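Each value in this text was obtained by applying a stated rule to the coordinates, not by laboratory testing. Because the structure is predicted, anything quoted here is derived from the model rather than measured. Cβ atoms are built from the backbone, for glycine too; each structure is taken alone.
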Structure 1
């Protein structure tokens, strides 16, 4: 065993399929890292894709769910109920290599604690989940399994030929693992389906900091995107995947013709294929809405493109937005919601189940919709766009509520609570 309960935890190792870009798991991991480092811990990272500190990171390409070999395995695991001996062999071969790499990670950085970020939750890389589970079982290393999206929350994993692997590793049932979920429904389902207890740590944001102010650089975004001074810019700050419900944002822009509304989608990633992306762009054309997707000049950070053009960050998009759309059909929690609150932007939210259970009771002042946009929804959005003073009052209230209920101080309290289970204070 690597660590007994009385030993002191100092070196923490995060494991995920990727630590790169602005996906929800990477964003939340960065927040956990910040808080843990403030608490005095050293943090290290294992993934298949990374743009994080190379001195503290170990990158092993087979850990990335987008690796061609992993994608081939995944395609053969789902949509059927029987797997071939050859497929089992392929899974076990990759698991062997991943397991060796994980042992190297633990030994190289002399890790005392593992934090698994969604890699034993959603089965995007089955060999990785198996390898992680076996390393924990064989070492007894204290582990926090931080769950964002479970297999049962995604229809595409329902029919599969890997029930035995899902039962073993998604999530694992090992006594050295403490389970953390991001919403109350996940806690109920984890208990009901797996007999596992867990603690809720919601997504958070650093509300102790003020958002950046509009500067001359950010002001150039509108002109570079062809957005006029009199246009209303709606921001959809998400990836282009079906559960984000982007068609509702397009409909809203269409019905706000009197405000010359245009829709900017900030993230170009298509983790679930191009079908929904193509449908989204076609729907925009059908309704005559200017849907702007510009990965060539919008990325994780500011910079200059190869052609010498300005490159803008997600923060620049928020600074320029008049209104934020968040019509998701399902979310594990809602990073973009907290970002909009932090930037003091008015927001439209579809009342997805987790919002109803865990966010709405806080009493944020937002425009809500129930599965579709109504005339009342439209009237509420128009009223906000036409009354800047009301927007100021509304968004200030929301900022203070975010600071109270979803701040880094809450994250630190909850992490300490989990660490106490390992005999740590």
Structure 2
């Protein structure tokens, strides 16, 4: 029943499926929506805590449950230095794997889960902490390896018309901050719930074991068998729906091995679609979108951006606190943008950006700001939807909406 209703909803609300981060961007969104990654987060909320989170199943209902046939995995790989960030070269052989699995629901539709934390070095595995077990729906913190999973309100906010610029009310001026207040701009994801997995790790344990504070982070859904086939995955938000947009490209892209995308036989097509998406957004503040001399992303800067977006993972400096604020250097793509702007000296100066991505961040505003502006401009870009007040302590998201659109009817 859930699968049928979600399919109907996708057909009824196409604009949201096109524009909402990784929401509804793979065949799993209709075949097995509890194995469809909608969103991914990594941030440092306070001293010695590293939070990782994954959202799944856009439009989840009150009776929606996690799949017992898959493994929900988070992977954290170290960079040796800032230079490796720009060249998209994290350590492939050493990483921390956090893996969560779920039981079949019982006769009361209750479900339990467990998450484990393992250090993998050249194929050798070392358990870092004892597996944490929990009941789905219990979001109370439990020590240095707190885990929780269940239905939560989707923290993502978006208005596609203003983000992309096809709403005539949201006109952008080249060197003027966006100001869409008072225009009645609505959040397309209002009253939408997702399945959420939240894990709170010991930051120092992770960075000490990996030997670096600079980390690459991505999530994968794999089959719960020996083959461990990748069903869906996510690193950076908006690479698929905002940039690629083409189903025939983004579906296979979402089943690639994240750190092997550069070796994929389809890499040329991926880069072409990503580049087309960059230029669509880059021209949103141009009087003449066809005038290539006005493009903000050109030359070496464009090449670096293409390389970084193709390398589909979040980048964080875990030594710095994530700020739950509007500071432009606090979150998504802030490290990469700083390194691009350092030019030839990139990797020789200490970065000051925290990177990562928190549940507090208005990711769409961050995303369109650096793509529309280019690397040099300091103009505030937005989609006109203010970020809601979201919990700043575990589990860093808000309780599910019982009057959610579609969800309560499933």
Structure 3
């Protein structure tokens, strides 16, 4: 594969870090997604049937539902090989334990002024299909919603051409407590969840990763529904010094690059020797990997910084989805990085552990969004409401400044609403 080499200055001047999610490049796709969303909003199930046949190769026959019958979900969980089911259950326990720590506690801020946190009523989740199915995504989205207390959780996922859904997806849905699984993929699935149809209930929040059509659909429907974020391709940055093992670094780069031809893998180091050896290890590794063709199409870069201080600055500027720190003083280096979706510290903290079983969520901000966004979590499915119960003494205490500010803004009716109560 071609690995692009940079020093610190040429990396910053390249502008590459700002080009990861340039949706303006997808004008044709944006137009198609807008049309799909509009059709689903206007035509409901009729549009879903036609679009499903066109894009997924399947649509339900007359009288057949989009949803997977509950007995099929139960049967899939029962028939999954025992080792696979136990792995899903093990991951689910760890994910649930981690996310339970995120539950907020309501507290009174001042007297009868307080903040109340409630879950949304219905969450809609998306699990991708296509190149691979991702039961781990079902766990990572559904379990936080259930921990948040969401009463109803539904899942959309692309069907196979015969209308079936992979057993592992259905088993994960059952383990995570999903109420319904809909055999709908792509932009039309996001639109159906956002607007509702005769068969698909309208949700309050849509969460879960997908391809560029799913991402553009989230952008299209935002406002009609909440979304967890506008995600770009997956990415990993490895921050390493000369003490890192090249084969470990190459393995972590390849692990993320195999997701998607649009994925990013970047090594930032102060060691030219490590940079060279990692490139050699990657070439050697690709000879034995099943998805080597995908990895070769992805973006892989090596940045040789002048020192580790400059290396940290480069990482912060990139704001990666995944950051693996393999260097002397790794804890301290990690503490200096302010922008990253998930941080892994040490030679044994390989990123796939976070993808599956460590516990923290693997649905993370990408494309530099870690500068302002957070991983998917319990908070994704919660909303906050302030509650004020004030008496006459409170009114008199607040009157002066309130009336003054209302008059300053020229809003006389605001001032009157206060004064009339004290006449």
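A value of 18.8 was computed for mean count of other Cβ atoms within 10 Å over residues 36-43; which of 1, 2, 3 is the source structure? Attributed to the structure labelled 3. Taking volume of the Cα convex hull per residue in Å³ as the criterion, the highest value among 1, 2, 3 goes to 3.
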